[in-house]
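Next up: the structures, one after another.
Any read-out appearing in this document is the output of simple, stated calculations on the displayed coordinates, not a laboratory observation. It should be emphasised that the depicted structure is a prediction, and the values quoted were computed from it without experimental measurement. Cβ atoms are built from the backbone, for glycine too; each structure is taken alone.
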Structure P
């Protein structure tokens with residue numbers, strides 16, 4: 001049984017657009033699901049390209065498991081140090097979500113907000129956007145590999161129909177070799193039920 005991702009956390013399920021005006025400055029928030037740093041950087045680049053005429057495109061990301069400090073990043077993009085990217089990152093980290101990137105585009109409206117005002121504006125507009133974000137638990141997946149007799153295949157597939165199986169591959173030779181991608185939480189139950197109902201006549205391959 002091979003773990004694909006054994007940590008459960010919440011992720012965005014669809015992109016979000018939000019905007020508000022604070023003292024004549026327009027703050028445009030874009031949020032998206034970004035499973036890794038490469039996709040986070042690609043998303044940031046796309047937003048910057050879309051708003052090339054903006055004064056600032058500030059960003060923050062948690063590009064993976066929210067408990068992993070190696071996948072955090074932020075930028076003030078020309079705003080005073082600590083007034084944009086860090087407040088945004090604080091909001092993301094406080095949400096507990098992972099695999100998420102936020103970019104806030106600012107069009108300056110002629111009224112200076114000051115460092116405290118900027119931090120409140122960036123953090124606050126992102127907080128308001130997060131209130132509208134749709135999210136869901138990331139399902140941890142595991143691979144189970146096994147070999148069974150042809151006579152057991154229908155029984156095994158009947159057992160699997162009661163669980164959250166994402167994919168199954170089968171190779172028909174002298175016996176049936178199969179590989180299942182399944183919800184990790186279900187894996188021990190599946191193995192136990194298959195062994196029980198086949199009287200232990202299934203061989204499971206455990207690469208790890």
Structure Q
């Protein structure tokens with residue numbers, strides 16, 4: 001049975017954040033809130049934890065994980081970003097956007113897009129997520145918490161607990177989240193291409 005932490009959405013309790021990061025560092029799978037919806041994640045180098053996430057979501061080995069990062073400097077460690085894209089990302093983060101970029105050598109091949117050698121990257125605008133990332137010191141390899149046969153992410157921590165407390169190591173209750181996933185922007189295309197319209201507004205970006 002998983003642990004269940006109620007963490008304040010604007011003033012995260014450091015004691016609980018530290019315990020959550022200990023669980024991640026021990027190879028655990030956690031469910032946590034972001035600025036768009038709840039996510040399920042683990043350490044980047046935990047192959048067994050990633051397989052558990054795939055089983056929970058019932059996705060195959062080609063499923064694209066996202067690296068949830070704390071800031072732009074961390075993005076540049078795991079993805080190749082030119083000056084134009086760097087300015088674009090800087091102008092709209094933190095926020096509910098996922099950027100598809102060419103993966104750097106720091107990213108295991110098993111989580112890259114096999115054809116394009118790409119990885120999804122994002123910087124959420126969420127106090128709990130940022131506190132976790134600050135304490136962890138590296139990205140959280142994540143996937144939107146959408147259960148098999150569902151079209152939308154889970155948003156109710158109580159229902160998440162009922163459905164998944166036997167399958168994960170920690171559920172962080174940060175209150176209700178929104179239904180909309182992130183907006184996904186492919187920055188490997190020129191001009192950038194919107195792959196999914198989600199919560200992040202694109203009206204002023206001039207991309208299609």
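0.00 is what came out when FRET efficiency 1/(1 + (r/R0)^6) of positions 61 and 173 (r between Cβ atoms, R0 = 25 Å, to 0.05) was calculated for one structure; which of P, Q is it? Source structure: P. With volume of the Cα convex hull per residue in Å³ computed per structure, which member of P, Q shows the largest figure? Once volume of the Cα convex hull per residue in Å³ is tallied for P, Q, the winner is P. When distance in nm of label points 7 Å out along Cα→Cβ at positions 69 and 109 is calculated for each of structures P, Q, structure P gives the greatest result.
Computing relative contact order in percent (Cα under 8 Å, 6 or more apart) gives 26 for which of P, Q?
P
Structures P, Q were shown, and Cα extents along the principal axes in Å, for residues 21-140 alone at 48, 26, 25 was computed from P. Computing FRET efficiency 1/(1 + (r/R0)^6) of positions 37 and 157 (r between Cβ atoms, R0 = 41 Å, to 0.05) across structures P, Q gives 1.00 for structure Q.
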